[in-house]
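Asks: The structures considered in this document are given below.
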Structure P
Amino acid sequence: MSKNLKIFLGFSYLIILFSFLYFIFITIEINRLNDFTYYKELQSDLDTFISNNILINIFYFFIFAIIWVALLGFGSPILIISGILFGQLLGTLISVISISIGALILYSIGNFFFRDLVKSILEKKIKKYLKLFQENELFYFFIYRFVGGLGVPFGLQNLIPILFGMKKINYFIASFFGFVPGFFIINTIGAGLNSYISQAENFSMIELLLTPEIYLPIIMFSVLMFFSLYVKKKYFDDKN
């Protein structure tokens with residue numbers, strides 16, 4: 001059963017990935033990728049398409065994001081895309097909810113089928129933090145999410161609570177609120193890219209970086225990283 005599920009998850013992941021790539025390649029004109037006006041056309045078409053079908057597109061994106069994360073997909077691309085498609089606030093809300101649900105589904109699957117495998121992969125990497133999680137799983141997993149997972153890849157982050165049998169409700173709450181600051185910043189960058197493309201006549205990397213919609217979230221991200229280092233030192237490193 002476990003082996004069959006592994007095959008199913010891996011096959012499903014590949015289908016989603018290749019379907020996404022196929023959709024990209026059949027809809028994008030490769031020979032125009034160096035033409036900025038092409039990106040403006042795409043941006044305009046996307047805005048029109050999303051605004052004309054906002055609810056159904058939110059639903060499609062929501063389902064895709066849940067499945068993507070549940071199949072060990074990366075989180076950052078989803079955040080950038082949600083910011084581009086739905087803007088700063090709505091994109092953040094959609095991505096926080098969908099990714100939190102996707103992560104919970106992945107945790108549930110991993111906890112039921114792959115507990116021993118996850119322990120063999122992750123237990124040594126975070127052994128020094130396990131006692132903290134066991135003392136107050138909600139608080140410390142929230143901090144763990146907030147600081148970006150202590151360098152652990154996103155897919156594996158979602159499986160770490162298997163090591164200490166975290167309650168699902170605590171998992172979801174800690175993930176949801178821990179995700180908000182970082183997700184808001186990355187969605188803001190995605191929304192800023194969308195805004196820049198719609199307003200600029202020609203592409204300039206310097207102008208892009210000097211756009212408030214871009215440099216402000218980058219500054220926010222830098223501040224968050226420094227604060228995350230402080231939080232990591234206070235709640236994790238000092239406890240070793």
Structure Q
Amino acid sequence: MAKGSYKQFCPIAMASEIVCTRWTAVLLRELLMGSTRFNDLRRSVPRMSPALLSKRLKDLEEAGIVYRAPVENEPDVEEYILTQSGKDLFPVVESLGIWGTRWVETEPSLEHLDPTLLMWDIRRHLNTTPKPKKRATIQFIYSDLPKQNRNWWLIVEPETEKIDLCSIEPGFDVNLYISTDLRTMTKIWMGFETFAKAYNEDRILLTGDTDLEEKIKIWFSLDNGLGHFSRVKKLVA
């Protein structure tokens with residue numbers, strides 16, 4: 001990090017040398033959200049090259065923000081765990097998100113739509129309360145995307161509270177189909193508009209289990225966008 005040093009004793013300058021390099025704040029967001037494994041971090045920041053991800057993780061480790069720990073029963077796998085120094089960055093990253101939501105224009109932020117990033121974030125943070133009575137398979141169909149990116153499946157396991165994401169057909173009967181366009185779903189997830197509004201305007205079509213249909217309306221009305229930060233404060237307590 002010395003290569004980009006501001007050569008100032010100011011604490012803001014010194015902190016910026018660590019946390020303001022390209023992709024670092026986004027990477028910190030994912031670590032604070034609970035991602036610890038390299039492959040999970042890659043899915044969370046799909047536009048970041050593996051080489052740069054390795055470099056940034058090494059930088060954070062050298063700065064004392066994360067440390068590597070072996071995964072129990074998986075000797076060849078390591079996790080990146082936040083130190084107390086890393087956990088103390090939570091309000092910094094949260095404030096960046098709040099500022100961006102308040103002051104960054106909505107339309108320019110929607111120019112960079114990414115179905116992989118969107119669905120991965122939904123998979124990690126969708127609040128599935130009230131829970132389905134049994135395993136629920138939900139197929140998202142983005143009508144505006146090419147065939148290879150159009151279909152995604154969320155599998156909700158109520159007993160384990162686990163949500164799986166598939167980009168190829170998982171082999172389970174689909175309980176609910178959600179047909180929409182990527183822009184609409186992204187705006188809903190970011191909190192720029194409500195699920196109810198898009199549904200009432202026929203920009204979202206729900207087909208299948210009527211009980212699950214009512215639940216999905218509730219799920220997407222809870223903790224959109226920045227609301228996820230409030231759900232992960234326990235990780236940094």
Structure R
Amino acid sequence: MKNKPVIIISALSLIIAAAAVQILPDTIPVHYGIDGNADRIGSKYEVFIFVVITVIIAVTGILLRRKFGKEAQTAAGEKEASHAAGNAKICGIVCTAVSAVMLSMECVMICVGYSGIQHISGTEGELYCSAAVILIGILFAALGNIMPKMKMNGLMGLRTSWSMKNEEVWARCQRMGGTVTFFGGVAVILSGIILRGYPSLAAMMIIFLVIFTVMIKGSHQIYTDWEKENKND
């Protein structure tokens with residue numbers, strides 16, 4: 001079954017959350033202040049928030065796979081059918097990766113809550129934040145590897161008014177965007193390892209801003225270069 005990975009992850013998320021509430025204290029740290037200390041204590045049942053998010057991601061992935069699958073079946077030509085089928089596969093991979101990150105963050109929250117400490121020390125709070133940053137960095141590095149394989153579509157990839165001009169420009173933009181996203185993800189991972197707590201989160205935000213800016217400007221430059229190459233055609 002093509003949707004099996006996201007279904008398994010969603011089931012694991014539910015099972016782990018259901019088991020965790022049996023052993024967690026009634027209240028656990030659910031949010032941390034800029035100093036790394038817990039600034040909000042909530043119910044242990046808040047771990048199910050991750051379950052809900054994971055299920056939403058899974059359902060979204062399944063629906064998108066169906067959408068691309070139908071496009072592949074009704075495509076006018078073999079090329080269009082191949083593109084739609086490829087996008088369906090990539091969509092499944094992306095949703096599986098995002099679901100896995102959410103499951104990991106759920107496990108981190110449970111592990112911190114299991115300590116039974118109502119006021120998490122700065123060190124533990126920083127560790128929680130850094131773990132989240134590292135997981136997000138891994139996700140972006142994985143997405144960077146996937147982007148060059150995406151065919152032109154209206155949902156995923158580096159989509160700008162320039163990248164959508166034609167398939168050649170699209171392919172160049174996805175290769176550029178994939179490279180930037182991959183190395184940006186690596187930078188985020190390093191920030192989570194080297195920095196602690198909110199400094200690593202601030203660094204991640206700056207890195208994301210750089211990634212976004214470079215990809216937008218890069219897609220414009222790629223289209224400009226393509227126009228120059230083909231101005232006599």
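Asks: Which of the displayed structures (P, Q, R) returns the greatest value of distance in nm of label points 7 Å out along Cα→Cβ at positions 8 and 160 on calculation? Please list the in-between numbers first.
Replies: On the way: P: 2.9; Q: 5.0; R: 3.8.
Going through P, Q, R one by one, distance in nm of label points 7 Å out along Cα→Cβ at positions 8 and 160 is largest in Q.
Asks: Who wins on FRET efficiency 1/(1 + (r/R0)^6) of positions 48 and 200 (r between Cβ atoms, R0 = 25 Å, to 0.05) among P, Q, R, i.e. which is largest? Each step should come with its number before you reach the end.
Replies: On the way: P: 0.85; Q: 0.10; R: 0.40.
Ranking P, Q, R on FRET efficiency 1/(1 + (r/R0)^6) of positions 48 and 200 (r between Cβ atoms, R0 = 25 Å, to 0.05), first place is P.
Asks: Shifting gears a bit: If you rank structures P, Q, R by relative contact order in percent (Cα under 8 Å, 6 or more apart), which sits at the top with the largest value?
Replies: Numbers: P: 25; Q: 17; R: 20.
Structure P gives the largest value of relative contact order in percent (Cα under 8 Å, 6 or more apart) among P, Q, R.
No lab work stands behind these numbers, since they all come straight from the coordinates. Please read all numbers here as calculations on a predicted model, not as lab measurements. Cβ atoms are built from the backbone, for glycine too; each structure is taken alone.
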